[in-house]
Structure 1
Amino acid sequence: MDDCEVSVQPDRDPLSAVVTAEGTWCRLSILVSPKSNHDGIGPLEGDRIRVRVTAAASDNAANKAVIRLLSERLAVPRSSMEIDSGLTSRRKRVAFALSAEELRARLTNLLAEQDAAF
């Protein structure tokens, strides 16, 4: 038998691909589903987290609904976040005036609360 070296990667935080740090800001990668039956955040889908809003994707209504929902559910003032890429796309990046660790912790708590509710 040949000697084989097996490399085992430690469990990686699934939110590390979704939340990235950039200086004093961090960025959240999302996939928006406009005109959904209800507003919601989650689940994780690859390198993005799904955000569902009931607003349609016209007249910037869905983008405003995304900011409102993220602000309410993550307890972050609207003035501390902005969509910095993907204004006309379902795939967006939202910048937050938070550390990446803080945003990951808030998302982890939110997703855990939602799982417990079901």
Structure 2
Amino acid sequence: MTILLWTQPLLIGLFLGGDYDKLAAHLAVGGVSVSLMLLQFLASVPAWRPGGLPGWVVAVCAAMAAGGVVQIVAGFQRNLGLHVPLGVTLAAAGLGVAIRAWWPTRPGSAVAEAAAR
């Protein structure tokens, strides 16, 4: 999902450079990204309880899912004052979640103990 979020500025940049087919790609990648955000949130809940995932990850996933829906609405309304900064925020949050997902856990932490079971 993070890769999809980071391709969005590239696609819209190509569109602004004259490759008008890239707007349709921007729309498609945005739809897939938001779908994955919703799935990510749904998967984070059981990973949190009983899985032991930190609660802040679930909160970030929930915020990303809600932000993704707002992002699509703002894009269709051509509200660039909201669409662009929210897109940057979603890309940064996606990177943060991806880093956290691959970050090693400390021995003895709740996540490490849950993984050992």
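Coordinate-derived values only; no laboratory data. Only a predicted model underlies this, so the values are computations on that prediction, with no experimental measurement involved. Cβ atoms are built from the backbone, for glycine too; each structure is taken alone.
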TODO: Supply the structure label, taken from 1, 2, corresponding to Rg and Dmax of the Cα atoms in Å with the calculated value 16.4, 66.
DONE: 1
TODO: Could you figure out which one of 1, 2 the value -9000 for helix-only ellipticity at 222 nm (-39500 (n - 2.57) for each DSSP H run of 4 or more, over all residues; to 500) was computed from?
DONE: 1
Task: Identity of the structure behind 32, 43, 22, 3 (criterion: P(r) over Cα pairs in 10 Å bins from 0, in percent, for residues 15-54 alone, calculated), options 1, 2 - done: 1
Open item on the list: When FRET efficiency 1/(1 + (r/R0)^6) of positions 23 and 103 (r between Cβ atoms, R0 = 41 Å, to 0.05) is compared over structures 1, 2, which one is greatest?
Closed with: 1
